[in-house]
1. Thinking of 1, 2, which structure, once percent of Cα pairs over 32 Å apart is computed, gives back 38?
2. Tell me which structure, out of 1, 2, gives -15500 once helix-only ellipticity at 222 nm (-39500 (n - 2.57) for each DSSP H run of 4 or more, over all residues; to 500) is calculated.
3. If you work out distance in nm of label points 7 Å out along Cα→Cβ at positions 118 and 222 for 1, 2, which one comes out largest?
4. Out of 1, 2, which structure matches 6.6 when distance in nm of label points 7 Å out along Cα→Cβ at positions 54 and 286 is calculated?
5. Using mean count of other Cβ atoms within 10 Å over residues 134-141 for the comparison, can you identify which of 1, 2 gives the largest number?
6. For distance in nm of label points 7 Å out along Cα→Cβ at positions 6 and 270, which of the structures 1, 2 scores highest?
7. Computing Cα extents along the principal axes in Å, for residues 126-317 alone gives 51, 38, 31 for which of 1, 2?
8. Comparing FRET efficiency 1/(1 + (r/R0)^6) of positions 214 and 246 (r between Cβ atoms, R0 = 30 Å, to 0.05) across 1, 2, which structure shows the greatest value?
Structure 1
Amino acid sequence: MRTQSQLLPLAQRVLTEFPIVPRSVSLVQATETKAIWKVTTRDRTYVLKRLNYGLEKMHFAIQAQKYIQDHGGPVPHLTKTKRGKLYAEYNGQVFILFDWITGRKPDFGDPNDLRRAVRLLARFHRSSSGFRPPIACRESTKLGKWPGQYEKMKLHMKEWQTAGVQPALVGVLKPYWGGLIRQAEQVQDRLARSGYDRLSASEPRNLCHQDYSEGNVLVSGSGGAVLDLDSVTYDFPARDLRKLILKRMVEKGRWDSALYHSVIKWYTEVNPLNSGQMRLVQIDLSFPHLFYESAKNPFRKNASASASKLLTTVRIEKEKNASLSGRA
């Protein structure tokens with residue numbers, strides 16, 4: 001990784017593309033492909049960000065951030081270049097400049113912080129409704145792809161039982177494979193009967209963040225901001241909600257029905273979901289995503305894994321489905 005002294009000239013060169021006069025520029029973080037600088041002018045503070053990928057991949061996310069900004073969403077405000085563009089390019093790299101947000105990283109284990117974060121996510125989704133990039137670009141979408149994704153994950157689970165990888169884990173999980181695969185098949189059937197294809201083709205479309213975690217949220221005062229929109233894609237709110245809810249259940253080590261209902265309540269107070277969207281939240285939560293995500297590295301990459309961790313995910317899957325089906 002290059003140092004501040006090596007990256008400073010790059011930032012200074014790129015900043016000449018924007019209508020600001022920097023007083024100070026300091027490197028906040030950097031990897032081989034990504035970098036963030038704090039830029040201070042006479043009266044404002046900004047972030048200059050070098051994006052991970054080139055314009056072909058990132059133009060969709062940049063335009064999405066501007067749309068959410070213009071529709072009152074909780075994202076940092078972008079500053080256009082002197083030429084009126086939302087980004088600057090230099091040596092094939094893409095840079096954006098946006099407001100520095102003062103706040104703190106939330107603790108999703110704290111109910112008050114989690115409530116604020118859920119409400120920010122709801123505002124993010126609500127303000128993304130209707131987005132279509134005004135400038136043609138490669139669009140990112142998951143709409144219409146759930147059936148194929150579910151089938152692929154189910155087939156992987158079937159293969160893992162007999163693939164000869166991680167035989168000790170296969171043995172520990174032997175009593176549960178059948179139930180997990182039946183769970184996947186039942187959810188596939190529910191999805192097929194849910195009107196998913198019709199909903200996927202309907203307008204307006206919404207965006208999902210895909211990486212909504214403590215590290216990509218800042219809370220301040222009564223509000224906050226959603227950061228790092230690099231992976232935004234078209235999909236239903238269910239995707240972000242499912243990831244957020246399941247991660248909290250893993251942290252707790254059990255399915256907490258009261259927490260699930262609280263998250264849905266906090267969310268829908270800000271961004272109400274229609275019956276079809278709510279049905280998709282329950283369907284996506286019911287698929288054994290949690291087990292699959294915990295098992296894929298040991299079984300697909302032969303990585304080491306804790307049997308007790310996998311058994312915990314199996315237990316949470318059972319508790320979750322009993323709760324969501326009304327059997328708890």
Structure 2
Amino acid sequence: MTHKTIKAGVLTFGKSGSAFHTPFLNAHQGFELKAIVERNHKKAQTIYPDIISYDSVEQILNDRSIDLIVVNSPDHLHFEHAKAALLAGKHVLLEKPATIISSEIRELFNLAEAEQRHLLLYQNRRYDTDFLTVKRVIESGRLGKLKEVHFRYDFNLHKDQIAQMPKSEHRGGDIVYGLGPHILDQIISLFGMPLSVVKTTSKTVNPHIIDFFSYVFKFPEDLTVFASSNLSTADMEPAFKLRGTKGSFIKNRSDIQEDQLLKGTSPKDEFYALENQNNGLLTTLDTEGNKIEEFIKTSKSTYMKLFDDVYDQIVYSKDYPVKKEEVIFQIELLEREDDF
């Protein structure tokens with residue numbers, strides 16, 4: 001079988017480009033890391049000597065040899081750059097949030113279809129070890145019929161740190177758009193579309209900064225799911241709490257991939273994604289009502305699987321896990337006004 005190589009270009013070499021995209025495109029045998037955009041400081045070639053460093057988005061899009069563009073520019077530019085890439089005949093791997101408003105993401109999907117290109121959303125948290133552990137426990141049936149699920153993404157910033165945060169110049173520069181896509185995508189991927197949703201946000205310290213958000217979803221069969229994030233909490237709660245008719249499961253965040261990548265660990269490193277086990281606690285009751293506690297080992301995973309899925313979609317037309325309808329609904333949730 002002939003092996004097709006996808007030649008890829010990345011729009012920025014900041015945190016996202018240097019940690020989450022270029023290492024994988026360079027390591028994956030199905031991709032060739034061809035080019036990067038660096039407007040000012042040229043750093044990429046010190047790590048990837050053969051990479052082309054362009055000065056502008058226009059230049060990289062004019063490179064006819066490139067098949068795939070990773071759009072990882074600032075959030076408010078995602079729509080503009082993804083549209084330009086599609087019109088240039090490129091497939092697009094689009095960082096979260098896909099766009100700021102839902103009309104833009106609908107336009108991009110329509111354009112991708114018209115241009116016969118693939119528009120794929122980069123949702124790496126579907127490949128986190130902790131989330132996949134939660135998914136595995138749910139699918140095992142050991143919790144019974146789920147009644148209550150909590151997904152959290154919290155920080156313990158001091159109030160003075162929040163008070164000094166500047167107002168964003170663009171819509172979407174807050175934790176709703178920054179962290180919301182992670183939690184919302186995980187919930188949508190597990191449970192589908194809800195019957196109803198209630199959204200609230202708070203600005204308790206700085207009038208310009210959202211420091212808390214909450215979504216409450218109602219799903220069929222009386223399942224209630226809570227998604228929330230708090231920038232300033234002294235007592236960090238578990239990231240995942242699930243309760244069902246047969247038992248409960250509690251899991252802290254344990255995926256170490258982001259920390260490793262930010263420290264420069266290569267996906268090729270033998271220790272990449274090998275974490276110290278932070279096992280989740282499964283609690284059930286026996287037939288006599290006695291409590292049984294069991295530690296569930298964390299699932300293994302790597303973000304390389306995301307790039308496997310991107311490759312399989314483009315080359316073999318194998319359906320990408322993050323569906324069009326899921327992305328559109330996610331953006332509708334992000335842009336939604338508070339319900340009270």
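The numbers here are math on the coordinates, done by the rules we state, and not lab data. Everything numeric here is computed off the predicted structure, so don't read it as measured data. Cβ atoms are built from the backbone, for glycine too; each structure is taken alone.
1. Numbers: 1: 38; 2: 34.
Label of the originating structure: 1.
2. Numbers: 1: -15500; 2: -9000.
This figure was derived from 1.
3. Working: 1: 2.0; 2: 4.3.
Going through 1, 2 one by one, distance in nm of label points 7 Å out along Cα→Cβ at positions 118 and 222 peaks for structure 2.
4. 2
5. Numbers: 1: 12.4; 2: 15.4.
Largest calculated value belongs to 2.
6. Values: 1: 4.0; 2: 3.0.
Across 1, 2, distance in nm of label points 7 Å out along Cα→Cβ at positions 6 and 270 peaks for 1.
7. On the way: 1: 51, 38, 31; 2: 57, 40, 36.
Among 1, 2, the structure yielding 51, 38, 31 for Cα extents along the principal axes in Å, for residues 126-317 alone is 1.
8. Working: 1: 1.00; 2: 0.65.
Top value of FRET efficiency 1/(1 + (r/R0)^6) of positions 214 and 246 (r between Cβ atoms, R0 = 30 Å, to 0.05), among 1, 2, belongs to structure 1.
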